[in-house]
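So, here's a batch of structures to check.
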Structure P
Amino acid sequence: MGRADRLMAHSDPEPTFDAQVAVVGAGPVGMTLAGRLAQMGVRVILLEQHPQHTGEGSKALCMQRETLEIWARLGIGEEVARRGVQWNLGRTYFRGRELFQVRLPSSTRDHFPPFVNINQTEVEAMLLARINELREVDLRWSHRLVGISQDAGGVSLRCDTPSGERTLRVAYLVGTDGAHSAVRNAAGMGFPGHSFPDLFLICDIRARLPFPRERRFFFDPPWNPGRQVLIHPQPDDTWRIDWQVPPGTDVEAERTSGGLDRRVRAVIGPTTDYELLWLTPYRFHQRLVERFRIGRVFLAGDAAHLVSPFGARGLNSGVADAENLAWKLATVLVGRASDDLLESFHTERREAALENLAVTDASMKFMVPRGRLRRLLRNAILRGSLRLPQLRRLVNSGRLAQPFTYAGSPIVVADERDAPIPAIGSVAPDAPCRSLDEANVTRLRELFGRGFVALLVVASPREAAMAAIRASRLAWPAPCRIVAIGADGPLAGVTALVDSEGEIRGAYGEAGSSAYLVRPDGHLAAWIPLKRADSVDAMPGLLAIAIGG
C-alpha cells in the first residue's frame with residue numbers, strides 16, 4: 001500500500017492491544033468498515049461467528065450510486081457495477097395500469113448509474129477477496145462474541161473460538177453483526193421500534209423473460225389481488241419477485257402442493273420454464289437504537305437500525321455508516337483529533353437513520369394500511385389516481401434511497417449562501433476532469449476517500465495558481481490535498497486539474513471563485529468564497545472544526 005493510499009499514518013497501539021479496532025460481523029458493512037480502516041493504516045480484527053462465508057439468496061439487492069463510490073475507494077466498485085444490472089427507471093401500477101414512472105436523476109457528471117442490482121452474496125464474495133489482500137485486517141472465523149467490558153483505555157472482548165474462550169483487547173469495538181447483534185446486547189443497548197405483522201415472500205428465479213430492466217411495483221394486480229408485488233432484475237437471467245402474501249401462508253406447504261409454482265407462473269406466464277433458486281418469507285421491522293456509540297463501543301448497519309426493504313435503505317445506509325465511522329476512528333487513532341470527533345458519528349448517522357425510518361414508515365403505512373378507514377382511504381387514492389393524475393403524487397410504492405446531507409452536524413460549517421449549490425454537508429458532486437501533472441485523474445471523486453481535500457474552483461489561471469500555492473504552504477491540522485481547478489500548468493505541492501468538459505463549474509456553482517473542504521467520506525464540510533488570494537487562509541480553521549476541534 002502506497003503512501004498516497006494512507007494519508008492517515010499508523011499510530012502505535014498500546015502494547016497490550018491485539019489490534020486498534022475490533023469489528024464484529026463480516027457482512028458487507030463490517031467488511032467495508034474493516035477495509036476502509038485498513039486503507040487508512042488502522043490494524044483491525046474482524047470477527048465472524050460462522051466458520052466460513054456461506055451466502056444464499058439475493059438478500060439486499062439494490063446498490064446505490066454512492067455505495068458504489070465507497071466500494072470504488074476500496075477497489076471493488078467497478079466490478080460490482082460491471083457484474084450488476086444497471087437501472088434508473090421505476091414504474092408503479094394499479095390493477096394492471098401504469099400510474100406513473102420515476103426516472104432517477106443521472107447526468108454526464110456521474111460515473112456510476114443511480115442503482116445497480118446485484119445480490120448481496122456476490123458482493124460479499126468480492127469484499128472478502130479484497131479484505132484478504134489487506135495485511136492490516138486479521139479476519140477470524142468461528143469467533144462468537146460472548147461478553148465485553150470497557151474502560152478508559154480500551155475494550156476487552158470475550159469470544160468463543162474453536163480452541164476455547166479467548167479474550168481480546170482493542171482500543172475500539174464496532175458491532176456490525178446485524179439485527180440480533182451480540183455487541184448491542186452485550187453493551188446493554190435496547191432496540192426500540194415496532195414490527196409489522198404483514199407477511200411477504202421473496203423468490204429468486206432464473207428464467208428468460210421479456211421483462212424490462214427496471215423496478216416494477218404492482219398494487220392489486222390480478223395475479224395477487226388485494227396485495228402487492230415487486231419485481232426486480234438481477235444478473236444472469238435472474239429475477240426477484242416479492243409478494244405480499246396472506247397471513248398464515250405456509251410457504252413449504254405451498255411448495256409441496258404446487259401453490260408456489262402457480263404463484264410464480266401467474267407472474268411469468270404458464271409455459272415459461274424457470275428454475276427456483278431461493279425463497280424466504282419475511283416480516284419487516286422499524287427499529288433504531290438510542291445511541292450509536294457508548295464510550296468505545298459503536299454500532300453500525302442493521303445492528304443499529306432496521307427499516308423495511310422498500311426503498312433500498314438498509315444495506316446502503318449501513319455502508320454509509322461504515323464510511324462515516326472509518327475516517328473518524330482513523331483520525332482519532334493517529335492523534336489528530338480528540339475522542340470528541342467520534343460523537344459526531346452518532347449525531348450524523350442517527351439523523352440519517354431517523355430520516356430513513358420516517359420515509360420507510362410512510363411507505364409501509366400506504367402499502368399495508370392499518371385499520372379499515374386507512375385502507376379505505378388508500379384504496380380510494382389508488383382508484384382515483386386512474387382518473388386524476390394529481391392524486392398520483394399520494395401513491396407511495398417506496399421512496400428510493402438517497403445520500404443524507406449532514407446540514408445540522410456540529411462538524412459541518414453552516415453555509416450562508418441563499419441557494420447553495422451544492423449544499424454543504426451533502427456528498428461532493430463528481431465531474432470529469434483532466435490532470436495537468438502525473439496524477440492522471442479523470443474525475444473528481446477519484447481524489448476523495450484518502451484524507452481531506454481542499455477543492456479550489458477558481459475563475460482565472462493566475463488566481464488559481466496564487467490561491468493553490470498559498471494553500472499548500474499553510475499549516476493544516478490534518479493531511480489535506482490541495483486541488484486547483486482552473487490552473488493552466490502543474491503546481492508544486494498541488495493537484496492541478498482542468499475542467500475539461502465544463503462540468504465542474506456546473507456542479508459547484510457559477511458564482512465566482514470558491515473553496516470547498518471535502519471530508520474523507522466525500523461529504524462537503526465547508527465552503528468559502530475566494531475574494532482574495534489570502535481568503536484560503538481560513539481553510540485550516542474550517543478543517544479544525546471538521547475534525548471536532
Structure Q
Amino acid sequence: MQSELLASGEVEERAYFAQMAREVGVGFRENIDPRRLVFVDDEACVEMLGERDGVLAARYLDDAGQLTYLVAPNQPGWGSIARRDDREMKRRLKVVAPSALRAALIARSRRALTREAQGGLLASRPECSARDVVWPWQAYGLGMLTSLALISLALVPGLLFVLIHFLTVSFFIACSVLRAVAAIRLPKMASAPVSLPLSPDVPVYSVLVALYREAEVVPELLVALGKLQWPRSKLEIELVCEEDDTETIAAVNTLQLHPCVELVLVPPSLPRTKPKALAYALPLTRGQLVVLYDAEDRPHPMQLAEALQRFNEAGPELACLQAPLEVSNRRANMIANMFGFEYAALFRGLLPWLAHSRLMLPLGGTSNHFRREALQAVGGWDPYNVTEDADLGVRLARRGYRCETLQCATREDAPEDLATWHQQRVRWFKGWMQTWLVHMRQPRALARELSPATFAVTQILVVGMVLSSLLHALLLIMVAGLAIELASGFSFGLWQTPLLVLDLISIFLGYASFLLLGWVVLRPSDRKGFWKVVLFTPIYWVMLSGAAWCALVDLIRRPHHWAKTPHRRARAL
C-alpha cells in the first residue's frame with residue numbers, strides 16, 4: 001500500500017511521486033506558489049485541507065498563466081490517471097508531492113484559519129465565548145452585591161460576618177461531601193491493558209501538541225510520542241508552534257521528523273492562548289479521533305488503542321475520554337508531592353466517580369481523546385478561555401454528550417518551585433472563574449440543558465472549588481480571631497460559639513475528605529510518607545487560597561492572558 005510505504009520512511013516522498021508521474025505519463029511539479037492556487041475563496045482552500053480520503057487536488061495557474069490541475073494521488077488514483085486517453089487533460093495534469101501541496105494550501109489558508117480560530121465559537125455560539133468576561137446583567141449584579149456588602153460592613157458588620165461564615169461553610173461542606181462520596185463509592189477500575197489488537201482498518205488518529213517556548217523538551221516529546229502503538233499510515237502528529245517562537249521551531253527542525261509528524265506554524269494574533277493554537281490546527285487534521293498532549297507528556301503506548309476500544313464499545317454520545325495524569329517526580333519536594341497527591345485524587349478518584357455517575361466531567365488540559373464529530377458539534381475550543389478543558393467539559397454536557405476516563409495514564413512532571421506552581425494555579429483558577437461566568441450568563445438555559453444532579457455538581461465543581469479556595473484564608477483568619485477572643489476570656493455571644501464549632505468542623509471535613517480521596521486511590525507503594533501530606537495540607541490550601549485571589553485580580557486586569565508554565569527535561573522517559 002502506498003500510504004504504508006510512505007509512512008514507513010523508507011521511501012522519499014518527492015522521489016516516489018516524481019517516479020510514479022513518469023510511470024503514468026504525466027508531468028511532475030516540484031515548487032508550488034500558494035498565490036497561484038485557484039479557489040473560490042480561502043474557506044474552500046481550508047475545506048480541501050480537511051479532505052478525509054487523503055487525496056489533495058487543486059487548480060493552479062502555471063508560469064505561463066495556463067490553468068493546470070495539481071494532484072497528489074492515492075494508490076487507486078494512479079490507475080485512474082494511467083487509463084485516461086485525454087492527452088490534453090494529461091498535459092494539464094501535474095503530479096505533486098502531498099507535503100508540497102499541503103504546505104501551499106496551508107500558506108494560502110492562513111487568514112481563513114486565523115479568522116476561524118479567533119472567532120469561530122464567537123460567531124456560532126456567542127453565549128459560550130469568554131471574549132466578554134461578563135454580560136451587562138452580570139456586571140450589574142456583581143456591582144450590587146459589592147455595594148450591599150460594603151453597606152452591610154458599615155451598618156451591620158455582625159450580620160455580614162455571620163453570612164460570610166455560612167456561605168464559606170456551605171461551599172466547604174458541599175465540596176467535602178463530593179470528595180467523600182467519590183472516595184466511598186469509587187467504581188472498581190480495571191488495570192491498564194498491556195496490549196490490544198489493532199486491525200488494519202483503524203481510523204486516522206490526530207495527535208495535537210501545542211508548543212510554546214518548549215525547545216528543551218522537544219526531543220523527549222518525540223521519543224514519547226514515537227512509542228504510541230498505532231499504524232503510522234493512520235497517525236498524524238501535529239506540533240503546533242507560534243510562528244515567532246524561533247527557538248522551539250529551530251529545535252523541531254534540527255530533528256529528523258517521521259513522515260507522520262508535521263510542524264504547524266500559527267501566525268501571531270490575539271489572543272495568544274493554547275486553545276487558539278489548537279483551534280487553528282484542527283482544520284488541518286483529518287482524524288476521526290483527536291487527542292491533545294502537552295509538551296512534557298509521556299503517554300502510555302497503548303493509550304490510543306484503549307481509547308478506540310472504548311469508543312467502539314460505546315455509542316456516539318460518548319464524546320471524550322480523559323486519560324489519567326500521573327506525576328513522576330513526587331519525591332522531588334513537598335510541592336511536587338502535594339501536586340502528585342492532588343492529581344491522584346482527581347484523576348484516579350473524583351473523575352472516574354463522576355464518569356461512572358454520568359455527571360459532568362471537568363476535563364484535564366491534556367490527554368483528552370475526542371470524537372471529532374462531537375468536538376466540532378460543540379464549537380471546538382474557546383480561544384479566550386484559559387482553561388479551555390473545563391469549559392469544553394461543560395459544553396459537551398450541555399449538548400447531551402458524555403465523558404469517561406481511561407486506564408492508560410499519561411506521565412508528566414509536577415512543578416517543583418513555588419513560582420511555577422503559583423503561576424500555573426493562578427491560570428487554572430482564572431479559567432474556572434471564566435467558565436462559571438460564561439455558563440451562568442443564562443442560568444435557566446444551563447439548568448434546562450443539564451440534569452438537576454449535573455447542574456448541582458457543576459456548580460460545586462466550578463464555583464464551589466473556586467469560592468471555597470477564595471474564602472479558605474478568610475475562614476482561617478476568622479477562626480483564629482474567635483479562638484483568640486475565647487483564649488483572652490472575651491465573653492462570646494449566642495452566635496459566636498456555634499460559628500466557631502461550625503468553622504472547625506467544616507475545615508476538618510475539607511482536609512479529611514481531601515486526604516481520604518487521595519489515600520483511597522494511591523497505590524500501596526505511593527502511601528509511604530503520607531504523614532507529610534497530612535501535615536502539609538493546611539499550608540497547601542493556604543497556597544491555593546493565595547493563588548485564587550491572584551487569579552481574581554488577573555481576571556479583572558488581563559482576562560485572556562495565558563501565563564506560560566515553563567517545562568524542563570523529564571527525569572525519566
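Set P, Q, criterion relative contact order in percent (Cα under 8 Å, 6 or more apart): the highest-scoring structure is Q.
Each of P, Q could give FRET efficiency 1/(1 + (r/R0)^6) of positions 455 and 495 (r between Cβ atoms, R0 = 25 Å, to 0.05), but the derived value 0.20 comes from Q. So FRET efficiency 1/(1 + (r/R0)^6) of positions 271 and 375 (r between Cβ atoms, R0 = 25 Å, to 0.05), computed for just one structure, reads 0.80; which one of P, Q is that? Label of the originating structure: Q. Looking across P, Q, the calculation of distance in nm of label points 7 Å out along Cα→Cβ at positions 151 and 359 that yields 3.7 traces back to Q. A value of 4.0 for distance in nm of label points 7 Å out along Cα→Cβ at positions 79 and 303, calculated from one of P, Q, originates in structure Q. A value of 6.6 for distance in nm of label points 7 Å out along Cα→Cβ at positions 71 and 527, calculated from one of P, Q, originates in structure Q. Structures P, Q were shown, and distance in nm of label points 7 Å out along Cα→Cβ at positions 311 and 479 at 4.6 was computed from Q.
Calculating FRET efficiency 1/(1 + (r/R0)^6) of positions 391 and 471 (r between Cβ atoms, R0 = 30 Å, to 0.05) for structures P, Q picks out Q as the one with the greatest value.
Here helix-only ellipticity at 222 nm (-39500 (n - 2.57) for each DSSP H run of 4 or more, over all residues; to 500) was derived from just one of the structures P, Q, and that gives -17000; the source is Q.
Bear in mind that the values in this text are calculations on the coordinates, not laboratory data. Note that the coordinates shown come from a computational prediction; the quantities given were computed from them, not determined experimentally. Cβ atoms are built from the backbone, for glycine too; each structure is taken alone.
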